[in-house]
Structure P
Amino acid sequence: MDDRRHSSVVPGLVLITLGIVFFLNNFGIIDFNWESFWAYIILAIGVIFWVGFLVDRKKDGFVIPGTILVIIGLIFIYCSKFGWEAMDHLWPFFILAPAIGLYAMYILSKRDRGLLIPAGILTAIGLVFLLQSYQWIKFIWPAVVILIGVFLLMKKGNNKNLNE
């Protein structure tokens, strides 16, 4: 692809995205109003990052911000449509979004194992907060954590006895 054609990809994608948004609004598929337009802009920028990666697979650095912006855009669109009270339960996705982006980059790029460490940490933190925000789950997950800890201790004890 020559430079002139390559430089028109992003503006072309922006115009196509805007056209699709307006088209979907005309058919009532989405409720387009200027008060929530900013949330669609965030989503569209995330999609543009993803399309940029899909057009040129060498640009795997686009995967993380694209994923984060798509997830955050979807959360904001949902809240602007159904009420911001939903943010009481959805806010942990602001922690999970970078984790999902790191997992996506790991899967779609060179499989750098270093990406899994921060992804795992963010996933654990995000899931703890997500599970804590639901009344019935907040009593179950600590028990699961304790059981996993007991299992790990018993497993270590069994291995020690086998080595003696």
Structure Q
Amino acid sequence: MSVAIIYGSTTGQTEDLAHRIAAELGSEVEAIRDVYMTSVEQMLEYETLIIGAPTWHHGQLQSDWAERYDELEGHDFSGRSIAFFGSGDADRYPDNFQDALGILWQRFEGLGARLVGTWPIEGYSFSDSQALCEGGSKFIGLAFNKFDQEELVNQRIKRWGQQLRQELNL
């Protein structure tokens, strides 16, 4: 199964997370690509996409994902699995924590993609999010809070990597 991590990153935090997730998954990941330099056609070369997107300010997409968002329309992602991870700031923006993931998932879901890698909301403190699923008990992907402790980030990446291997039969 071909797997690529596609991320958008302005400050470098989501890029760092992408590389750490790739290191956890090892040889299962064929490519790590910045969405700014990746066309939709290039995304379609992979069976599984692990999408990394930070949420900016009051629930906005990171600028590179915002530019690519409309270009996704009209493409067929049927048969492809999509997993998400995102960085956000639940302390300053508790009303839209991880909204970028929800915005992107709505687009990919409408294009036929299958969601994998949902993540429990336990251990997070926020008020609302567009990235909730399963009756609000899970995020659609792995969520990172800007102020998480480093050891918690590593533990979550390890656990999520194991989960993705199982869900995707990697």
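Throughout, read-outs are computed from the coordinates displayed, never taken from laboratory work. As the structure is a computational prediction, the values presented were derived from the model and not from experiment. Cβ atoms are built from the backbone, for glycine too; each structure is taken alone.
Each of P, Q could give distance in nm of label points 7 Å out along Cα→Cβ at positions 24 and 152, but the derived value 4.2 comes from P.
Quick check: -10500 is what I get for helix-only ellipticity at 222 nm (-39500 (n - 2.57) for each DSSP H run of 4 or more, over all residues; to 500), calculated from one of P, Q. Which structure matches? The structure behind it is Q. Which structure, out of P, Q, was mean count of other Cβ atoms within 10 Å over residues 16-23 derived from, given a value of 18.5? Derived from the structure labelled Q. Can you spot which of P, Q the value 21 was calculated from, given it is relative contact order in percent (Cα under 8 Å, 6 or more apart)? Attributed to the structure labelled Q. Of the structures labelled P, Q, one was used to calculate Cα extents along the principal axes in Å, giving 70, 43, 19. Name it. Comparing all candidates, it corresponds to P.
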